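A.B. asks: Before anything else, here is the set of structures, which you'll find just below.
Just so it is clear, none of the values below were taken in a lab; they were calculated from the coordinates. Since we're looking at a predicted model, the values are computed, not measured. Cβ atoms are built from the backbone, for glycine too; each structure is taken alone.
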Structure 1
Amino acid sequence: MTEEKNMVYQEALPFLLKRNGWSYRELDYKTRKSASYWNQTVRREKAAPQTAATYEMLAEVFSVEPEFFREYCPIKASEMVLRDPKLAYKVVQEVRKSGKKK
């Protein structure tokens, strides 16, 4: 896993499919999520994936880091803070520290 594009999901998925020479049906087979689901999320008929686990699965399937998808880090951070609210306190402290340095 080496590529670090950090692309918006609706651009990243078609890019990765083309790079691998895959169709949505092949992605369906590899992920067990329907081809129509993936297609509709890219065309914005359905929302882009909302869980870090989905981006992690796509990253594994395409052999890229999850951060390839721009949406991954904010979603992952939110999930982590929801699991451990103490992290939110730490983030706020760090933001305050960095704000004072300016």
Structure 2
Amino acid sequence: MTNYFAAIPKNYVERAIKLEGFKNISVYVFSKEDIIASKIDRLSQKDIDDIKAIIGNIDKVLLNQCIKETVENIVYDDRKQRYLTNLKKFREMFDM
């Protein structure tokens, strides 16, 4: 168990995708772009592997919007700086 809280884009709820097949509950998941924007925060090897698995047909304009929202949503300066450092690594790794 961890006490780490992921950075998430401000407007992720608007892009959440409803999963069908549930009777008495509504289940939503993040968009691929929101997942990637969130994973940039930690950018561990597991996060990189996850990004590789879903990055194929993403909307790059939307991803950049999600990244911008994530940066805006980070309250602490040291955490924001880490995100920006990892963002640079992400852009180099994935040619974005």
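A.B. asks: If distance in nm of label points 7 Å out along Cα→Cβ at positions 7 and 79 comes out at 2.2 when worked out from the coordinates, which of 1, 2 was used?
C.D. replies: 1
A.B. asks: Out of 1, 2, choose the structure whose coordinates give distance in nm of label points 7 Å out along Cα→Cβ at positions 31 and 63 equal to 1.9 when calculated.
C.D. replies: The read-out was computed on structure 1.
A.B. asks: Quick check: 14.0 is what I get for Kirkwood radius over Cα pairs in Å, calculated from one of 1, 2. Which structure matches?
C.D. replies: Computing Kirkwood radius over Cα pairs in Å on every structure in 1, 2 gives 14.0 only for 2.
A.B. asks: Work out the source of -20000 here, i.e. which of 1, 2 gives that when helix-only ellipticity at 222 nm (-39500 (n - 2.57) for each DSSP H run of 4 or more, over all residues; to 500) is computed.
C.D. replies: 1
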